[in-house]
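I've put the structures underneath this note.
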Structure 1
C-alpha cells in the first residue's frame, strides 16, 4: 500500500499510483508530466507547509502545493 505524495520523505523516489483531484487540477499536473505511472523524486520541502519540489523521471522539476500532493497516491518505484 502506498502513501500520499505529501508524506514521502525528501530524497525518496516513488511512482504515482493515482491522482484524486478535479479534472482541471489533473490536467495541470498532466501537462507537467505528473500522471499515474510517472516516477518522481522528492527533492525538498518548503518550511511551514509550503510547496514541495519534485523531479520527474524525464528531469522536469516542479513545486507542488501540499494540498495537491495530499491527493497524489504513490507506491514504491522499485
Structure 2
C-alpha cells in the first residue's frame, strides 16, 4: 500500500475529525501514512454500517466471506458512503 507521488506525507487533519452516526454507511479506505486504528488490508474498499463507537474509533459491521463481522476502525480510514 503506497500513496501516489504527489500525495505523500501525512493526510489532512480533517480526516481525523470526521463524525459518523450509528446506522450510517461508511466505506473502509486505508490511509497508509497512519498505522494506528488501521484494520486488516482485506477490508480495504468494503462498505458497512456503523454500529457504535469504542473510544475514538468506530465499530463497523460488514459482510466478509458470507459472515457478518465487526471491525474497529479509526475515522482516518473511513469515508462516508453515498
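Each value in this text was obtained by applying a stated rule to the coordinates, not by laboratory testing. Because the structure is a prediction, the values reported are computed rather than measured. Cβ atoms are built from the backbone, for glycine too; each structure is taken alone.
List of remarks:
- Origin of the value 0.96, where Cα Rg over 2.2 N^0.38 Å was derived from one of 1, 2: 1
- Source structure of the calculated read-out (helix-only ellipticity at 222 nm (-39500 (n - 2.57) for each DSSP H run of 4 or more, over all residues; to 500), 0) within 1, 2: 2.
- Comparison of 1, 2 by relative contact order in percent (Cα under 8 Å, 6 or more apart) - largest value held by: 1
- Per mean count of other Cβ atoms within 10 Å over residues 13-20, the highest-valued of structures 1, 2: 1
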